[in-house]
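Next up: some structures, all given as structure tokens.
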Structure 1
Amino acid sequence: MTQFKDLDPVLHSQLRLAIVSLLMSVESADFTYLKEQTGATAGNLSIQITKLKEAGYIEVTKKFSGNYPQTLCKITTTGRTRFAEYVKALKEYLNPEKQ
């Protein structure tokens, strides 16, 4: 019998997975970009970014650009590792006979 690995509960949320997926391919991304790409509301996106930050998956930097606040997100080494592990676990779910 095949034993499946537990999926990372931090990444198993659709929006958090989308955020991390986007951050995997860029150096950093601002809040507006993530909001536009995910279609999330500002409130929900803010909550999910906080959860990812608390888990150590992303770094969040707040600064001002002109007179406007800007929130920048960047994936951490831990975030990259956890994302790779999550993808590997999903592949095992999709191809259980290859284990």
Structure 2
Amino acid sequence: MSLTPDQLQRIALLARIAVSPEEALGVTDRLNQVLGLIDRLQAVDTRGIEPMSHPLDAQLAVQQRLRSDAVTEADRRADFQAGAPAVEQGLYLVPKVIE
């Protein structure tokens, strides 16, 4: 599949992207290269190949390294709420905006 400059202009219009006539040829060529790659990938026979959830072998235990769950900053809620116009029980009070 390949795009013509007219098709590119139509796609650009639908995507609300300004593509000048000078840029159109280069953009069309690059998009055609991408579409050509997709065509090549679709031509590969993948029958009998199980889908993978991860690129590494499932036998390898892929684990995420976790940091310790420790408090690293002091509680400054009172400092932050000191400048608020209205606070009640540790909550910011705001005017009602929906009736």
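Only the coordinates and a few stated rules stand behind these numbers; no lab work does. From a predicted model like this one, the values you see are computed outputs, not experimental measurements. Cβ atoms are built from the backbone, for glycine too; each structure is taken alone.
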Checklist line | Entry that produces -12000 once helix-only ellipticity at 222 nm (-39500 (n - 2.57) for each DSSP H run of 4 or more, over all residues; to 500) is calculated, selected from 1, 2 | finding: 2
Next item on the list: Using the calculated result 34 for relative contact order in percent (Cα under 8 Å, 6 or more apart), pick out the matching structure from 1, 2.
Entry: 1
Item checked: If distance in nm of label points 7 Å out along Cα→Cβ at positions 7 and 31 is computed and equals 0.9, the structure in 1, 2 -> 2
Check: Suppose you compute distance in nm of label points 7 Å out along Cα→Cβ at positions 15 and 47 for every structure in 1, 2: which one lands on 3.5?
Finding: 2
Check: When you work out FRET efficiency 1/(1 + (r/R0)^6) of positions 39 and 63 (r between Cβ atoms, R0 = 30 Å, to 0.05) for each of the structures 1, 2, which one comes out largest?
Finding: 1
Margin query: Using volume of the Cα convex hull per residue in Å³ for the comparison, can you identify which of 1, 2 gives the largest number?
Written below: 2
Item checked: Comparison of 1, 2 by FRET efficiency 1/(1 + (r/R0)^6) of positions 55 and 79 (r between Cβ atoms, R0 = 35 Å, to 0.05) - largest value held by -> 1
